[in-house]
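**Q** Following this line, the structures themselves.
Just so it is clear, none of the values below were taken in a lab; they were calculated from the coordinates. Here the structure is a predicted model, which is why all the values come from computation and not from measurement. Cβ atoms are built from the backbone, for glycine too; each structure is taken alone.
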Structure 1
Amino acid sequence: MKPYVICHMNASVDGRILGSRWRPAENRMPGLFERLHEELGGGSWLIGRVTGSEYAKAEAYPDQTDQTYPREPWFARRDASAFGIALDAQGKIAWGRSDIGGDPIVVVLTERVSDAHLAGLRQDGVSYIFAGERALDLGLTLEILNRELGLERLLLEGGGGSNGAFLRAGLIDEISLAICPAVDGAKGAPSVFDSSDKDAGTAAPISAMTLESCQVLEGGAVWLRYRLQNG
């Protein structure tokens with residue numbers, strides 16, 4: 001069983017998500033994303049490696065350890081009301097912290113991650129699970145989160161690469177998109193849903209999209225919610 005997944009994002013009119021590039025700058029709507037996150041009911045959320053790196057406080061973990069750790073889930077705590085989950089297949093993020101905004105961090109790894117990296121995570125009090133030997137299996141990730149932490153609902157909150165991977169895997173149940181009255185207008189910025197070159201020809205298995213709600217917000221922003229049918 002997997003959690004119900006809502007992809008929640010803010011975007012410019014042209015679908016870009018790097019707010020620092022939006023114009024006019026005063027229409028970036030600071031605080032809107034977080035407010036709508038709470039209106040959606042809050043709870044546990046998931047981000048990709050690039051977004052996760054923005055929260056890192058350490059430069060690196062030690063290269064070596066004398067310890068050997070089994071490739072099985074390890075939790076510093078399980079009793080939180082919400083968890084911040086980060087995909088980090090190769091174990092590149094040195095967190096230097098155990099939570100983000102009070103939500104304990106849970107990292108999703110592949111079994112190829114080194115024991116030294118696992119030692120660093122444990123020292124920081126960062127929980128972790130494994131969801132694949134060489135590459136992350138996103139469906140398995142959701143199943144493990146449901147089984148181990150009882151998650152029945154999850155907010156997928158980017159970046160574009162992670163969002164796109166979940167979309168193409170048919171794992172998104174709903175899209176919550178706040179469109180701000182601003183444009184990016186140039187190449188190079190990430191979109192709400194992105195892909196690598198190797199995935200560029202892979203279509204998402206969406207058979208239907210139904211508009212659940214549409215709200216005009218202050219300042220001209222529009223909040224759209226769509227229910228997705230995959231298959």
Structure 2
Amino acid sequence: MKQMVLDIGLPTGPTLANFCAGPNLDALRHLELWVGPEPGAGTREAQRSPVPTYLWGEAGSGKTHLLKAAREALREQGARVGWLDPSVHEPADFNEAWSAVMLDDVHLYTAVQQHAAFNWFVHAQGSQKPVLAAGDCAAVDLKLRDDLRTRLGWGHIFRLQTLTETERRAVLRQAADARGVFLRDEVMDFMLTRFSRDLGHLMELLELLDGYALQTQRAITIPLIKSMMDNA
């Protein structure tokens with residue numbers, strides 16, 4: 001049965017608070033400390049270690065969610081962040097005003113992006129600014145220029161794992177209960193077989209279903225899901 005992926009965005013955006021950690025709790029705790037204040041610290045920059053952090057794992061394990069969540073947390077503190085992902089075809093020069101550098105999906109970088117990433121990395125380290133990066137495999141296996149690959153692999157490293165189906169069901173059930181929504185087992189089965197199993201997409205689907213159910217004054221059922229998709 002063909003799965004569908006919803007082309008929508010998270011209304012509230014990725015945050016550390018709405019990241020469903022599962023087996024990735026160590027990585028979450030690390031980033032919570034990384035973005036959070038330290039008692040008695042004079043500035044946010046002063047308490048962040050310049051040692052880089054690299055997250056890796058397969059698609060759907062939450063890498064981009066965590067990077068975007070960390071970026072948003074810094075922005076809420078008034079900090080500026082250098083961000084590079086494969087969609088940025090002409091990377092800017094390093095900016096000394098940045099409080100951190102974030103490199104997402106490094107395994108997909110072009111030669112131009114690798115050059116920029118290495119340049120940012122060197123300048124960030126020289127300024128004692130942290131680097132947070134993510135890729136789909138261990139740093140040693142990245143098909144990148146040697147100087148960038150070795151720098152990505154010498155700091156804090158966390159391997160992210162995708163949630164099992166049982167964990168996805170538990171997270172969906174918990175999120176639905178928090179909204180006061182009852183999801184029958186057959187509805188859960190339908191969601192997991194007809195849509196992308198990526199947890200981020202499933203949470204977006206639940207958000208949409210809750211809104212559509214309230215709008216139409218109906219319970220969340222399989223016919224309601226089909227109706228929502230027909231009217232999308």
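**Q** Taking helix-only ellipticity at 222 nm (-39500 (n - 2.57) for each DSSP H run of 4 or more, over all residues; to 500) from the coordinates of each of 1, 2, which one would give -14000?
**A** Working: 1: -5500; 2: -14000.
Working through the options, I get structure 2.
**Q** Next question, about the same structure. Using mean count of other Cβ atoms within 10 Å over residues 61-68 as the calculated read-out, with 11.5 as its value, let me know the right label among 1, 2.
**A** Computed on structure 1.
**Q** A further question on this structure: Assign the value 13.0, calculated as mean projected area of the Cα convex hull in nm², to the correct structure from 1, 2.
**A** Working through the options, I get structure 1.
**Q** Same structure again: If distance in nm of label points 7 Å out along Cα→Cβ at positions 69 and 93 is calculated from each of 1, 2, which structure is the one that comes out at 1.5?
**A** 1
**Q** Follow-up question, since we're still on this one. Any idea which of 1, 2 comes out highest on relative contact order in percent (Cα under 8 Å, 6 or more apart)?
**A** Once relative contact order in percent (Cα under 8 Å, 6 or more apart) is worked out for each structure, 1 has the highest.
**Q** Between structures 1, 2, where is mean count of other Cβ atoms within 10 Å over residues 141-148 highest? Can you show the working numbers first?
**A** On the way: 1: 18.6; 2: 15.8.
Biggest value here belongs to 1.
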